[in-house]
Structure I
Amino acid sequence: MLWVSEEVDADTGDFQYTMFATVDDDMIYYAQLDKPKAHISFQEATDSLARIPDDGIFPRWPRDLVLTKAPGELPPDVFIKRPRLSLYDVFLKHKVVHLIAKGVVEEAEVMEVVASQPHQNIIGYHGCHVRRGYITGLVLDRHPHDLKSYLESGHSIQNKELFMELLESAVHHLHSLGLAHNDLNPTNVLLAEDGRPILIDFGSARRIGDKLSTSRGTKGWISCPMEDYATSETQHDIFALAKLRAWLDNPTFED
C-alpha cells in the first residue's frame, strides 16, 4: 500500500473513514472504508480499490511548456513523487480535484528553475515521469531519512551549526533564484548518506510575491494563521529556519 490515512472530524476528533491508495504500473488505485485501519484486512483493502482515471489525477504532458522528460529507464536511487493523494477526498468532494494535477505542473516548473542552477543541498531532479501522455510523477534523488524520523529514531546531528549553515545556504540559493520555499519543516529536510541536509518538497515554492495556491505552509512552522499565509515570501523561510535551528536543540515529534 502506497499510502493510508485515517480521517477524523476536525472539531470533535471523531473517526470518519480510512482512505488508502496504491500505485501499479503508474496507475493509481484509491479507496475509502468506514472503519479504522486496524480493522481492515488486506483482502478488504485490495477488493475495495478502484482505479482513478488518468485525467482525474495526472496532468497531461504539456506541449506549451518546456519541461524535462525523465528517461524511460530510470537511474538507480531515485524516488517518484506522485500527486498529492492526501487531498483527493476533500478536492473530490468540492469538485476541485483538477487542482491536484495543476500542483504537479507547478512543482515541475519550480524544479526546472532550481535544476538549471543546482545546489548540493537541494534535491536532485531528473524530470517528469511520463506515461500514456500524462505526467505521473516527478523523478527525484532518493535519500535514506528525513530529519524528523532520523532524530525520532534516536540518531543525532553531530555538528548542528554546520548542518544549519548548509541548509541556510540552500534556502538562500533558492531566494537568489527569485523563489521562496514557504514550507520549511523537519519532514522537508532529508539527510544524505554523508549527513548533509537536502531540501525537498517544492510544492509550495513560488516566485517571491506570487500568491500561494492550495499548497502552503505546515501548521506549527509558520508565523501567522494559515488563512493569512497567502503570499510567497522569503520571510516565511527565514522564520522557519530560526525555528528549525531552535528545534534541533530540543526536538519534539508531535504531529
Structure II
Amino acid sequence: MSSTTDFTLSIEGLTVSFDGFKAVDDLNLYIDKNELHVVIGPNGAGKTTVLDLICGKTKSTSGSIKFLNKELTKMSEHAIVRAGVGRKFQTPSIYENLTVLENLEVSYPAGRGVLGSLVFKRSTAVLQKIHEIAAEIMLDDQLDTEAGLLSHGQKQWLEIGMLLIQDPQLLMLDEPVAGMSVKEREQTGELLKKISKGRSVLVIEHDMEFVARIAQKVTVLHQGKILAAGNMEKVQSDPKVIEVYLGH
C-alpha cells in the first residue's frame, strides 16, 4: 500500500452539501500514478460533483483533495489546470471551424490566450508534439480537416488530444464513450489504456461493459458515498452493488 503522499490524487473526508443535501458524503478516494480509475454509480450518485470538486468548479464543505501533494480545495480553477489537472466534459468543446491541427495548436500551453497566440510561432517542437498527439488520438490523417466535419467519436478524441497536449498528470473524463459507435468505443478503450501510461486517468462512466474492458480500479458511488471499490470482478459480484444497479 503506498503512503498517502505517493498518490497522484488523494481525497479524504470530502463532503459537499447543497441546502442540507449531501451530494458527496465523507468521500475517500486514492488514485495512483499510471492508474486508470473508473467511478460508476446510478444517476444522482454524485459522480460529476466529484469531478467538479477536484477541478475547483464546486467548493467543498469539508475535507481535503491533494493532487501531487498540493491542496486543491484552496486553489482557483485556473491554478488547478496549471498545476496539471485536465478535464473533459460530456459535450466536446472543440473549435468546430478550426482544423484538427489548429485545435491542437491553440491548446498547446504556450499558445493559450490571445497574447500567447500572437507571439506564438509554429516551431518544429510544437509541430512535432502536435503530430505525436494526433497519432495517439488516431487523427494523424485528419490534421487539415475542419473539426466540425469529424465524426462524434473523433470530436471526442480531438478534445482528449487538446488536453493531452497540455501534458496533465491527472486527466478526468466524463462519460467519454456516450453516443459512440461500437468500433469507436473499442478504439476509445484502447486510447484510454494507452494514455494512462505516464499519468493518472479518472473516468466517470455508466456503461458497465466498457468499464469492464478498461478499468484497473472501480469505485461505485451511491448517494454520495462509496458503496464498493476494487477491481471490476470484485465490484460486480458485490451484493450491495447488484442491489443498487439491478434492484434485487
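No value in this document is a laboratory result; all are computed from the given coordinates. On a predicted model such as this, the values are computed, not experimentally measured, just so you know. Cβ atoms are built from the backbone, for glycine too; each structure is taken alone.
Taking mean count of other Cβ atoms within 10 Å over residues 68-75 as the criterion, the highest value among I, II goes to II. Taking relative contact order in percent (Cα under 8 Å, 6 or more apart) as the criterion, the largest value within structures I, II is that of II.
Tell me which structure, out of I, II, gives 0.8 once distance in nm of label points 7 Å out along Cα→Cβ at positions 172 and 204 is calculated. Comparing all candidates, it corresponds to II. Can you tell which of I, II yields 3.3 when distance in nm of label points 7 Å out along Cα→Cβ at positions 28 and 156 is derived from it? Computed on structure II.
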